[in-house]
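Enquirer: The following blocks contain the structures, represented as structure tokens.
Each value in this text was obtained by applying a stated rule to the coordinates, not by laboratory testing. It should be emphasised that the depicted structure is a prediction, and the values quoted were computed from it without experimental measurement. Cβ atoms are built from the backbone, for glycine too; each structure is taken alone.
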Structure P
Amino acid sequence: MIDPLSALAIIKSGISAGKQIHSMSKEVAAFFDSVDGVRKEHSKKKNSIFASANEEALDTWTHMQNAKQAEEELREFITNTKGYSAYQDLLKIRRQIALERKEMERRVERERQERQEMILAIGAFITVLAAVLSVGLALLHQRGII
């Protein structure tokens, strides 16, 4: 994953070269993915019981500050070059994509749980069937039919 400051530099150079924001969707997505990744990593490390407090706190704090700074610079850059409404449109698109990704993650998790429940049900059915057959065969054997 690219760091937010590098992703910001790529976006700035593209816009400065005359590219439109919508034509740089891959770069903008990489920027926001990197910022989101820094936030997730910060939350993960913050809640980790295995983290060495001082070093990891400083490391994640530094990454968070860089991400915030990069977001602020992107906001200023887009606002100054394309206008405030362009930045608001970008944020709206980002929220929409984030919602779609969350919904997709929920759907994948729900499907995973359904598959797991199906496997457990089939396993239980096979176990019960095997038990019934074993008892039936034992009874038949006991009566001398088999």
Structure Q
Amino acid sequence: MKAAVGSDHAGYTAKLKAIEVLKDLGCEVEDVGTHSEASCDYPDFALAVAERVAHGDAEIGVLCCGTGIGMSMAANKVHGVRAGVCHNDFTCEMTRRHNDANVLCLCSLVVDDRMVENLVRLFVHTPFEGGRHQRRVRKIDDIDRTS
């Protein structure tokens, strides 16, 4: 599995942990930046990851910032991306099972390294349930195509 990973300065250390976990899971990882804790603008990295996922250059994306909210807002502007902010096992499992998310957004001010590891592993290993959820995801995709 290929994963594109990015962060801003606030999510930098969480991104490094996410990369470590993804590689441990056998994923090929592309780190689009940032490469330090120097202040930077999160939309730049959200766009880089989201475009790779949307164009099929990566199967999943992981974005890290202070709250995960800005990253998810920016990433979800890219056609074909379903990014979800996850801060515990339940939200991570459901964003995959029910929403078929393809980008995980982590909030580094809320989760520690152990939780980053748990969330990345869950995101990679949790399948989309399909069924009644497929109809709902199709409706999300329809909104994405027509708005």
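Enquirer: From which structure (P, Q) was helix-only ellipticity at 222 nm (-39500 (n - 2.57) for each DSSP H run of 4 or more, over all residues; to 500) calculated, if the value obtained is -14500? Could you put the intermediate results ahead of the total?
Expert: On the way: P: -31000; Q: -14500.
So the calculation was done on Q.
Enquirer: Using the calculated result 13.2 for mean count of other Cβ atoms within 10 Å over residues 81-88, pick out the matching structure from P, Q.
Expert: Working: P: 13.2; Q: 21.2.
Corresponding structure: P.
Enquirer: Assign the value 0.45, calculated as FRET efficiency 1/(1 + (r/R0)^6) of positions 9 and 129 (r between Cβ atoms, R0 = 35 Å, to 0.05), to the correct structure from P, Q.
Expert: On the way: P: 0.05; Q: 0.45.
It traces back to Q.
Enquirer: Supply the structure label, taken from P, Q, corresponding to Kirkwood radius over Cα pairs in Å with the calculated value 14.7.
Expert: Details: P: 19.8; Q: 14.7.
Of the structures listed, the value fits Q.
Enquirer: If Kirkwood radius over Cα pairs in Å, for residues 73-136 alone is computed to be 12.0, which of P, Q is the source?
Expert: On the way: P: 16.0; Q: 12.0.
Going through each structure in turn, the value belongs to Q.
Enquirer: Ranked by relative contact order in percent (Cα under 8 Å, 6 or more apart), which of P, Q sits at the highest value?
Expert: Values: P: 19; Q: 25.
Answer by largest value of relative contact order in percent (Cα under 8 Å, 6 or more apart): Q.
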